[in-house]
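Enquirer: Got some structures for you, see below.
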Structure 1
Amino acid sequence: MNGLSIFAGNSNPLLAERISEYLAKPLGRLKVNRFSDGETQVEIHENVRKREIYVIQSTCHPVNDNLVELLLLIDAFRRSSASRITAVIPYFGYSRQDKKVSPRVPISAKLVADLLDVAGVDRVITMDLHAGQIQGFFNVPVDNLYSAPIIIDDIRTRFSDNLVVVSPDAGGVERARAYAKRLNAGLAIVDKRRSAPNQAKAMAIIGDVQDKIAIIIDDMADTAGTLTEAASVIRTEGAKEVHAYCTHPVLSGPAIDRINNSSLNSLVATDTIPLSEEAKKCDKIKTLSIAKLVGEAIMRSYRGDSVNSLFV
């Protein structure tokens, strides 16, 4: 892989280091500065002419700063004559704004895809997009990886039987059904009503959770309102234990307090987003690394091998 270079922005340095270690390839040298008014300036500190570039950057908090940093890095590589630029975006911010939910609102996920296109990206590698159709917002190839293999392995290690997989809302039923099938477990659905953004109220359970170990599956945990409301209803319906798994631990606002005070026994998330210091102190929250999965996708993309086996 002599023609490959890996660079990382400031959003998730630990994950970038883990990916670098898996590939046995050191991270490239770059510098990110901030002007006094908040403007971002990037500098590439090594020759990238005719090289294939993979730049790792989650567009997590602070979302806009990390997004602009990614755009500027892509532009810098393009203007430095890189042969191909792949944006590795483990967490794709703005993915929840993938359609018009009311009049006179933007489709923000499409706008972000356009910005990346204009900046000069040739390919995108991401993970567990909130809505699969976002892949169609890009004019370049998109590899949307799934954390399912990693999460399912962990569930099998921790629990043996008597499981029921729970979707926290109607929108996640397809995902939960896929997990239930592979785990040979039951399936349940939480009937959830959302009165406003980041405000959810669990109403009832469709399915049997009595005396079972309930596993809630979701793509992300933001304010954790959905997860904690679902856990409360599931426990009320007689579940022995309630555990949650998600790919993206956004964990903003009151999330940590809600988790600490909830019926959840544990919340396991991947490292697409780095945990805050507050989240690291929460005994209920554990992390799984996606470094091997992403590293394998980078390697196969560079070699021109199929990545279909990673789309599980």
Structure 2
Amino acid sequence: MDHKESFLQYLKIEKRYSLHTVRSYQNDLDQFFAYLSENGTEAGIQEVTSPQVRGWIVSLMNAGISASSVHRKISCLRVFSRWLRKEGIMKNDPLEKVVLPKQKKRLPLFVGERALDELLDNYNFGDDFHGIRNRTIIEMLYLTGMRRAELTGLRNSDIDLHEATIKVTGKRNKQRIIPVTKAFVTRLEDYIKLRNDFAGNDSNDWFFITDKGNKLYDKYVYNTVKEYLEMVTTIEKKSPHVLRHTFATHMLNRGADLNTIKEFLGHANLSATQIYTHNTFEKLKKIYKQAHPRA
């Protein structure tokens, strides 16, 4: 097993990274090694130099790769380099003096409260299994702030209707408990009844299933959210993650503190949650300009 494969196994087994994250690391490393090979560098990874890393950054930028994507790829190299030094494979850090391109600060996109109220209160999703399932998907993402992969990974045992809670398994298999409203519990009961009538015992314990009774897949969730959000909003991106941003922004706007939102979202540290304060501050500035007589 080569160094790259050993590193990926380390991420998967010891760090307990998700399959999606491990694949992302693998793709970034494959791209870096392909760049080295294309530029006549066949030396081992322990001999990689800072100029080679900088050259890769330049080639990525010239190819139109965004600064945020470049940052992610170099972050992957940093983790790999740190592991190589820890294992005694590499002595020097080729990323120590590497300067990354500046990133444009983007505020998280979110859907307005009125728009989501219009969708959830007035739109007729239908009363068959297909319609109730799709509505439950939208409402689950918005009411809990969970990630798409967390939603598709829900099992029947994760839903506690009596306690009105949902157990969510997040990144690195960390679990958290999220409370839900009584009204949503009723919605879940309706969905479960229809699902059981529809699929019988063929759901394999997955909470959300397809029309064929299989585990719901990521692409279906993405397409479903996009389809319904297009009815009520004109924001550029319409995805499950936008509903996660929307959950956090609405909670913050209505007085929830950052630590509480951090726990709901399953963030490892508070810095990842603080980005939502920018949306709230922008809202405050807008209200100030509209309301203050001297603004």
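Rule-based calculations on the coordinates, nothing more; no lab input. None of these values were measured; they are calculated from a predicted model. Cβ atoms are built from the backbone, for glycine too; each structure is taken alone.
Enquirer: So volume of the Cα convex hull per residue in Å³, computed for just one structure, reads 183; which one of 1, 2 is that?
Expert: Answer for the origin of the read-out: 2.
Enquirer: Hey, another quick one. If helix-only ellipticity at 222 nm (-39500 (n - 2.57) for each DSSP H run of 4 or more, over all residues; to 500) is calculated from each of 1, 2, which structure is the one that comes out at -9500?
Expert: Numbers: 1: -9500; 2: -17000.
It was calculated from structure 1.
Enquirer: Between 1, 2, which one scores greatest on FRET efficiency 1/(1 + (r/R0)^6) of positions 139 and 171 (r between Cβ atoms, R0 = 30 Å, to 0.05)? Provide the component values of the computation, followed by the final result.
Expert: Numbers: 1: 0.65; 2: 0.85.
Evaluating FRET efficiency 1/(1 + (r/R0)^6) of positions 139 and 171 (r between Cβ atoms, R0 = 30 Å, to 0.05) on every structure, the highest lands on 2.
Enquirer: Can you tell which of 1, 2 yields 14 when relative contact order in percent (Cα under 8 Å, 6 or more apart) is derived from it?
Expert: This value belongs to structure 1.
Enquirer: When distance in nm of label points 7 Å out along Cα→Cβ at positions 91 and 235 is calculated for each of the structures 1, 2, which structure yields the highest value?
Expert: Largest value of distance in nm of label points 7 Å out along Cα→Cβ at positions 91 and 235: 2.
Enquirer: Still on this structure, please answer the following. So if we calculate mean count of other Cβ atoms within 10 Å over residues 83-90 for every structure here (1, 2), which label has the highest result? Before the final figure, lay out the partial values.
Expert: Numbers: 1: 24.5; 2: 14.5.
With respect to mean count of other Cβ atoms within 10 Å over residues 83-90, the highest-scoring structure among 1, 2 is 1.
Enquirer: Out of 1, 2, which structure matches 5.5 when distance in nm of label points 7 Å out along Cα→Cβ at positions 51 and 155 is calculated?
Expert: So the calculation was done on 2.
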